[in-house]
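These are the structures, in C-alpha cells.
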Structure P
Amino acid sequence: MLHPARNKGRRERAEAIAIQALGFLGQDPDRLGNFLAESGLGPESLREAAKQRDFLAGVLDHLMRDEALLLAFALSVDVEPPAIVRAHADLGGRNWERDVP
C-alpha cells in the first residue's frame, strides 16, 4: 500500500492530466461535441462536473477508447500514453475488457 501522501500526489497528477485532457477536447468543437454526446452533459455542466473524480476518470476513459485521440492528446501535452492509463487508474477508472463471443 502506498503512503497517503504519495497517494495524494498521484491523484493530483492524475487530476491534472485529466483536466488537460478536458482542455484538449475543448480545443476542437468536434472532439468536444463527441465527448458531450457520449457523456450526456451540456457545455454549461462541464465546470461543475470537472470537480468530480469519477468525471475526470471518464474524460480519460473517453480518450483511451480512441487510440488516435489518445495519441494526439499525449503528443499535445508531451505525456506518454501509459502515464494516461495510470492516471485513469489513479482516479478510480475501471479496467475493461472487450467482450469476446
Structure Q
Amino acid sequence: MYKQTGDDSIIRISDGAVIPNDKMNTDRCDFDKWVANGGVVLPYEEIDMCVDDLRRAAYPPIGDQLDAIWKYFDSDSVDMDSMLDKVKAVKAKYPKG
C-alpha cells in the first residue's frame, strides 16, 4: 500500500520509505506500474505532530551534527556556531511546553 504526501512524493506503508516524485527512481517506476495496473493510493492527510516530532524532523541530520562535533575536536577550522545556530533555531521555532 502507498500513501500520497503533500509534495507529491509517495510513502510505502509497509516500511515507511519515501519514494520521491522522480521518474528516474526505480521505486517510483515500480509504483507507477502498480498504479497503472489498478493500484489505489491513499490520500494525503496532514498529521498532527507533537513538538518532539516537529523538532526531530527539523534538526540537521544527526550525522552532520556528530561530524561537526568531531571536526571541532580535531581542529578549530569548523564553525561550531553555525551548527549551534541551526539547533537553537529549531528549539525557538518549536518550544517545549
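Numbers below:
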| item | result |
| --- | --- |
| Comparison of P, Q by distance in nm of label points 7 Å out along Cα→Cβ at positions 28 and 68 - largest value held by | Q |
| Comparison of P, Q by relative contact order in percent (Cα under 8 Å, 6 or more apart) - largest value held by | P |
| Read-out percent of Cα pairs over 17 Å apart, computed value 50, structure in P, Q | P |
| Origin of the derived value -14500 (helix-only ellipticity at 222 nm (-39500 (n - 2.57) for each DSSP H run of 4 or more, over all residues; to 500); candidates P, Q) | Q |
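None of the figures in this text is laboratory data; all of them are computed from the coordinates on show. Fair warning: this is a prediction, and the values are worked out from it, not measured in the lab. Cβ atoms are built from the backbone, for glycine too; each structure is taken alone.
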